[in-house]
1. On FRET efficiency 1/(1 + (r/R0)^6) of positions 19 and 51 (r between Cβ atoms, R0 = 35 Å, to 0.05), which of the structures labelled P, Q is highest?
2. Computing Cα extents along the principal axes in Å, for residues 35-74 alone gives 33, 18, 14 for which of P, Q?
3. For percent of Cα pairs over 17 Å apart, find whichever of P, Q sits highest and give me its label.
4. Which of the displayed structures (P, Q) returns the greatest value of distance in nm of label points 7 Å out along Cα→Cβ at positions 27 and 43 on calculation?
5. Taking relative contact order in percent (Cα under 8 Å, 6 or more apart) as the quantity of interest, name the structure among P, Q where it is greatest.
6. If helix-only ellipticity at 222 nm (-39500 (n - 2.57) for each DSSP H run of 4 or more, over all residues; to 500) is calculated from each of P, Q, which structure is the one that comes out at -4500?
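What follows is calculated from the coordinates using simple rules that are stated; it is not laboratory data. Nothing here was measured: the structure is a model prediction, and the numbers come from that model. Cβ atoms are built from the backbone, for glycine too; each structure is taken alone.
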Structure P
Amino acid sequence: MHLSDMDSGNYARFLGVEGGRRLTGTLRQYGFYPGEQIRVIRIGPFGGPVLVEINQREIALGRQVAGKVRVELIPDRNVSQDNLNSLPEK
């Protein structure tokens, strides 16, 4: 699964990058190491960026870059969109 396929609010574990050394190096500078937990905060509309949290930092990744980031869902941490819609409003 790729980061660009995830929904807002989901958690995943970073597996790797389908890209060259330059992209891999850039993501490592942001803290993307195998096994690190990622939370998808928001997905921009109309092909906009994917805002994620990793190592207590918020990082915006372009949709093309997010499509190269391989992740696996962390099932125990994820909330389905149906459950979010059923929560009472404040």
Structure Q
Amino acid sequence: MDGFEELGVEPSPAPSAAQIDEESRRIRRLRIVVNLSLSLIAQGDMPFSEAQQLVAAARQLAESLFPRKGEVFDLLYRPKFNRLINEIYLLQ
């Protein structure tokens, strides 16, 4: 008896190659948008409010690509955005 059966949970089937490819495309798209957003903010010629809007738009994209995973964006990318914004706009 494995751990799933002990918990009364059916193991989910392995994802297909197409599902893996689709998820890889979504991850790549999000990574490109995040990196582009970070680059635009790093240039330093964007008003603070626009930088905040850019971060919010990146998070919205993450939510649309990966529903109910906004907290993952906050764990992975929010600290990078916060560090950069603090550095560029001299916030503490």
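1. Working: P: 0.95; Q: 0.50.
Answer by largest value of FRET efficiency 1/(1 + (r/R0)^6) of positions 19 and 51 (r between Cβ atoms, R0 = 35 Å, to 0.05): P.
2. Working: P: 29, 19, 14; Q: 33, 18, 14.
Derived from the structure labelled Q.
3. The maximum falls on structure Q.
4. Working: P: 1.7; Q: 3.0.
Ranking P, Q on distance in nm of label points 7 Å out along Cα→Cβ at positions 27 and 43, first place is Q.
5. Looking at the calculated values, the largest one is P.
6. Working: P: -4500; Q: -23000.
Checking each candidate, the match is P.
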